[in-house]
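Right after this note come the structures.
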Structure 1
Amino acid sequence: MSDTVQPIENTPDFEDFRNENGLTYWWASDLMAMLGYSEISAFKKAIDRAMKACISLNIDCFDNFTRVDREGIEDYKLSRFGCYLTAMNADSKKPEVAKAQIYFIEQTRKFEILVQKSDEFERLTIRDEIKEGNKSLMSVASRAGVTDFGRFANAGYMGLYNMQNWQSKDLQDRMGRTELAANLFRITQTEERIKNHNIRGQVNLESTHQAVGKSVREIILKNTGKSPEELPMERKIQEVQKELKGGYKKMVQADNQKKQAKKKKP
């Protein structure tokens, strides 16, 4: 993939760029031009986000994003689903991207994928980052002297939400991007404060977690005018995951059927 690709004027239909060679795929360099990107570094960010979303769905990333060296130039073979994820994770401020997202939303309805916002994909990836962040935080807290992990975790929620952990636990699956990002920030910043200030002991660590949670709460209030618990809820993340995974399977089946039909033609 070259460093500079001029956007295609009067962009042909997406299907015109399809390649058949045992597998159905699209070159990322073609998609890059269709989406109006001129710098490969910027476009690779969209691909990276798309790959993270794919991994978060437990779908084989290699089946959908295959890196290829084309005469010394980096490119990718993208599946239909890979193209969809990339377009939905691209910069929607670009008119070409906004147009492509509308196209993909309409096209994927037949596969029963009703995801219409890039926020949905960010929710998936942030959730995974929160899981990994919590593991890291608990490991650091353990070495620093935490013995009651329930109380330590609860302190962070008290700071962020002014409520106990158990009161907000059932809402985690419906958190929007902003709220999920706030929780990720609480987790990472608590870990940093513990390490950088060499905080030790159960009581001190609980106080630290609560203080960080409170500071994040203040940021949310300042920027949104709402407390974290007042932020709007989204549909359950499990529904989004089920929808995307089911749609992916249908996409694969549809492309396989097209290939079989093509082979049968005289």
Structure 2
Amino acid sequence: MTIRGRARGVTLLELLVVLMILSIILTAAVKTWDVTLERGRAETTSRKLSQIANVIVGNPDYIVAGRRADFGFVGDVGRLPNNLQELVVFPVSPPESSRWRGPYLRSTFNESPDGFRTDGWGDSIIYSGDSLLFVRSRGGRGVADTTRWQTVFLPYDRTALTLNSVIGQIVDVRGNTPTDTSVIDNLTVTLYYPFNGKLRAWSLVGFNNQLPNGTFTFEKVVPQGTHRLHVKYLKYVPFKDSMETDVDVTVYPHIGAHGILARLNVDWNDEQ
């Protein structure tokens, strides 16, 4: 005859031990998830702040044919944005005169159309276009905990970005500068550059003593970017004729553009 043993149940103490272990595992998992989530928010915010700063002032590492080719919003419009909204929508008219080339920021598929203005915690990104230029996130803690703030400063100040000089000289096919007054008086140099979203043209003329020996100076008014310089020589002898040339001038922040040579297909010796 076989005697069956009775099934042994779980004691209350064993059940409490199991629940305690599960609680510890769950608490650790929640903490790990919170840390991972916070790290993801911080990384997302860091990328977004850097992207905003780059589209405002351009990416200095974007080089084409040996020259910097990206000067961002400032290079296109000629000033700093008044707010982040201008990086996406810029109210300027008429459209044909607009220098705005946006939108400079685009929302991803999982973001709302205004997602460019919020950080990883859903709070508004702060932009300062005053004397101190920066974009900032308060790290989901508001003004109370400054240690959580993330700040990306723009690499240059307002003057370096928008008030540079362009200096150069007009030369002939031999590389000589004009010295004769009758030649210089018939020279005109025009620089085209953006100003408040529209194209501005500033001309210097020889007969106003603005081009001594063919030297032109546009002093501390030109924003960073690549701009067009147009040189015209209008000759009357033996008949009215003109010679013109265009030069692409790359203006770097704080440095400007110096030593520009605008070469005309003419020999000054034949003109004097």
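One of 1, 2 was used to compute helix-only ellipticity at 222 nm (-39500 (n - 2.57) for each DSSP H run of 4 or more, over all residues; to 500), and the answer was -20500. Which one was it? Of the options listed, only 1 reproduces it.
Quick check: 137, 42, 32 is what I get for Cα extents along the principal axes in Å, calculated from one of 1, 2. Which structure matches? Each step should come with its number before you reach the end.
On the way: 1: 76, 37, 34; 2: 137, 42, 32.
Corresponding structure: 2.
To which of 1, 2 does the computed value 4.0 (distance in nm of label points 7 Å out along Cα→Cβ at positions 115 and 195) belong? Structure of origin is 2.
Every read-out reported here was derived from the displayed coordinates using simple, explicitly stated rules and does not represent laboratory data. All of these numbers come straight from a predicted model, not from anything done at the bench. Cβ atoms are built from the backbone, for glycine too; each structure is taken alone.
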